[in-house]
Structure P
Amino acid sequence: MTTDKKPPMPASATGIGARPRRRTFLDRHGMIERNATLLLILSFLVVSIGGLVQIVPLFYLDNTIEKVEGMRPYTPLELTGRDIYIREGCYVCHSQMIRPMRDEVERYGHYSLAAESMYDHPFQWGSKRTGPDLARVGGRYSDVWHVDHLRDPQSVVPESVMPKYGYLEAKLLEGEYVSDLLRTHAFVGVPYTDEMIAEARRDFAAQADPDSDYDGLLERYGDKVPISNFDGQPGISEADALIAYLQMLGTLVDFSTFTPDASR
């Protein structure tokens, strides 16, 4: 009589004498997920390291914006006009940012450069276009057209939904605080010199009077400064300041000679 004997099972199958399995990273990660406090601390640590890696190198750079020939700070009259532009909410309906897309470039001109808004505090890129982009509106229309457009927008653009701003002609400006305005912008990094600040009120008046001695204005801000009695009326009005600002937009960079920096 024979008996069939089964071969003995290996120790690894029975678990007797087997070495314990090492815990993997996934096993430990499960422990982290179950502990809300530990998960929060480690998440904060990872985000902090990632933020430092991105931010710290910027402190060792003099400037992150490509320098472009022709760029300058706003003149006192233009800066005053820009403040009026912001006060009246023009940025709500008009952008100042031409994107590098064929349809926008064909309609508005060369795409916007970072340097063109480097002195804007705050920037005027906008987020909606009820009206057209104004990044290159400077010199496109005459001063008379702008005056008519402010008085009665529908008289020059029948389909316009823009309200009337004729009252800007009635508010005259003395420029008594324009030096303080330049000083404030210099505080946040706009390169206004002591001379620009000291001569601000004189330059403010000179830009709106073609018969004035504006040589000093051109020496300080360059020969592309538009000089005109913008609204055609005596005195310097808010309309003068706003039109001076609009007539400057997009005129500083000579794109016939501009070559982008290939390293950026």
Structure Q
Amino acid sequence: MFTYDFAALSVLDALGVDVAGVPKQNVPEAYAEYATDEGVQDIGTLFEPDYELVAAEQPDLIIVAGRSSEAYPQLSEIAPTIDLSNDWATFHDSVVANAETLAPVFEAEDEVADLVTELDAAVADVKEKAESAGTSLVVLTSGGEVTAYGPGSRFGFLHDSLGLTPAVEDVEAATHGEAVSFEFLLETDPDWLFVVDRDAATGEGTENAEQVLDNEVVHRTTAWQEDHVVYLDPTTWYIINGGVPTLTAMAEEVGAALDGDA
């Protein structure tokens, strides 16, 4: 079984499924053992699968999603292939559905049910804390720029599932999907600012999120003054960002922040 999706890998790893191939060049540190295991094939990259190797190995199943989903047509001609791309508008439900799709393939219905139960418990814990947390905003930093995200977006899990009140209800309408200014952060003035550092996740860029946001304008925001600027784990939120175990970790990270433990 080959997977080009690290969200799926998080589920397969939790289930103890034997994974025969991954794109080793792209494997996040959390799953580094797959990159160093000589028994696991290097099957190309997320964007450029090694079609020749895949054809030679003839895996019984190939998983693609998100970044690798464009390879679905060609891979599906080689071996049975499934696209487990997430739906950002119904992110939580689609992640659970993807795990439940994999469950019967590996006769792991009970194990997947246990993973979902753990996720539900973590989400319920954060939702209770969110009731008194005030407003929040999620931003992504990249190349010195800041982009805001709201409900129904790539990082909408924080609002849609965890129940944190968005500082801006319709971020797309407010920002047109463009990078925002530091003044926007001050005008929005969330009680909590959750930050995903894309450059840290990808190993690119020269200025980290802490440096980008450390300026006079941001210093005037409530989030900064209350020490409520939370730098989320960039690999979990940007690279993997899916898979039931990963969502559980994301919920627990937010919960710890709200507790003041992050």
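Some notes on this structure:
- Structure (P, Q) behind the derived value 19 of relative contact order in percent (Cα under 8 Å, 6 or more apart): Q
- Mean projected area of the Cα convex hull in nm² from the coordinates reads 13.8; which among P, Q: Q
- Source structure of the calculated read-out (distance in nm of label points 7 Å out along Cα→Cβ at positions 109 and 133, 3.5) within P, Q: Q.
- Comparison of P, Q - label where mean count of other Cβ atoms within 10 Å over residues 69-76 is highest: P
- Ranked by distance in nm of label points 7 Å out along Cα→Cβ at positions 117 and 149, structures P, Q are topped by Q, which has the highest value.
- For mean count of other Cβ atoms within 10 Å over residues 53-60 computed as 14.4, the structure of P, Q it came from: Q
- Parent structure of the calculated result 11.0, given that mean count of other Cβ atoms within 10 Å over residues 37-44 is the read-out and P, Q the choices: P
- Ranked by distance in nm of label points 7 Å out along Cα→Cβ at positions 45 and 165, structures P, Q are led by P, which has the greatest value.
None of the figures in this text is laboratory data; all of them are computed from the coordinates on show. None of the values given here were measured: they were computed from a predicted structure. Cβ atoms are built from the backbone, for glycine too; each structure is taken alone.
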